[in-house]
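**Q** Just below sit the structures, each encoded as structure tokens.
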Structure I
Amino acid sequence: MKDKEIILCIDCVPIFANLNEEDKQEILKLSKHKQYKKGSFIYVTGDKINSLNIIHRGSVKIIRYTLDGKEQVIRVLKEGDFFGENAFFKEISATSYVEVLEDSVICELEGSAFLEAISNKPVIATNMLLELSKRMRNLEDLLVFSNYKKAEEKMAKYFLDNLIGDRVIFNTTKKNISAHLGITPETFSRRLNMFIEEGNIKKISNREIKILNISYFEELIVI
């Protein structure tokens, strides 16, 4: 059953796309699963890490704290996402916290052994480079957020970045989104209600909104 669990983990991860069964078996030998409860930490700043971690079930958030103690959400990761790639080449000290948002199962691959295993598999290396470049763009977006002074500007940028058709689906709690944007949850809720009252968005559910006036939000983020 454990092997089946790990195979399913490998199958759901984009960086392992297009691997044949032999390659999957090789990765399988390096893998082990760990279970974490909601609210626990997989690691905290200063912990030694030396493994690639893949989310098989559940979700986590990568966070850091500002000098005045405010939480800043760097990324929210869900099934199929990975973290800890910086530990590929050598054991390093964590510079962020990884907090479990819901009961989760994490597939762990020891860094140096995994690096050796993929050295002759360019498809994995290519997929990882694509994923890491995407993360670089996300970090650039995070820096852009810091240039916006008003909460509505930060929220407008978030809406447009996560727009699918005319909908925005919140893939985590409003508290986490607020921390990511650098505003309080209360401010997020007030501005959301303001957008609704002004007719710029429509609330579909607690986790989904419909953008009614996209040009309004585009104009908000022009610097």
Structure II
Amino acid sequence: MLISLCIPIHNRTHDFRKVLPYLLEAANYSPPIEIVVVDYNSQDDLRGYMRKAMEADLEHSNSITYKRYTGRDHYHMAHARNLSVLASHGKYFTISSADIYFTYDFFADVRSMLAKHQYDWLYDQRYKGVIVCKRDEFIAAGGYDERFEFYGPEDRDLHDRLLRRGLSVGVMLGGQVKVIETPNKEKVKNYRLPLSKREMKERMHPIYFENCENKVMVANPEGWGRWT
């Protein structure tokens, strides 16, 4: 079964260079894995780096999909994540970030849990932004709510909506998701407004609370994941 690893990136190639070797190790340990990189109009050297990465021989039946989006000058959290999932081809996808990597046995253990329990999705208890989900169920839920422009509770909102939809859920094994130590100022500098991480969350929380109050199960009723 093909699993897609979806990673949107905007000016974070310096972090992605560090994690890609670990991602490839995990992919090679349990193929087939499609690594999907959405270049969200990065102005650093991401295009050149991905060109070299795609020229390298991949083991087994693994693959790399690279797509570039140029519609915005700044990072938009929910939209970028939606584009990366829509660019994928696997029955299941894992959503991640440029500074996240996994232990070598991550995908092998995910496959084991999915086969044994027939889960629709899995989440990591520590990093709820990292999930494994059936692609068609994610699409049916309307993806990430694209009102979440900034760093905030977009992951909690999706988590809650999937629960409301009654999907079968499991928890990933602990300790397999790792994050590079990156200063908060690096994580927020590519957004449209010069806000701190805390200020971004405060701006986004009303959207989350609104969806909770209304028990929303499908986001973006007017469309989402547009490439133009």
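**Q** For which of the structures I, II does the calculation of distance in nm of label points 7 Å out along Cα→Cβ at positions 165 and 181 return 2.3?
**A** Details: I: 2.3; II: 3.8.
Computed on structure I.
**Q** Ranked on distance in nm of label points 7 Å out along Cα→Cβ at positions 53 and 197, which label among I, II comes first with the largest value?
**A** Values: I: 4.2; II: 2.2.
When distance in nm of label points 7 Å out along Cα→Cβ at positions 53 and 197 is computed for each of I, II, structure I gives the biggest number.
**Q** Compare Kirkwood radius over Cα pairs in Å, for residues 21-76 alone across structures I, II and report the one with the greatest value. Let's see the in-between values first.
**A** Working: I: 14.0; II: 12.4.
Biggest value here belongs to I.
**Q** Comparing relative contact order in percent (Cα under 8 Å, 6 or more apart) across structures I, II, which is largest? It would help to have the intermediate numbers written out before the result.
**A** Details: I: 20; II: 24.
If we compare relative contact order in percent (Cα under 8 Å, 6 or more apart) over I, II, the biggest value is for II.
**Q** Determine which structure produced the value 35, 19, 17 for semi-axes √(5λ) of the Cα gyration tensor in Å, calculated from the coordinates; the candidates are I, II.
**A** Numbers: I: 35, 19, 17; II: 25, 23, 16.
Working through the options, I get structure I.
All of the numbers you see were taken from the coordinates with simple rules; none came from a lab. Note that the coordinates shown come from a computational prediction; the quantities given were computed from them, not determined experimentally. Cβ atoms are built from the backbone, for glycine too; each structure is taken alone.
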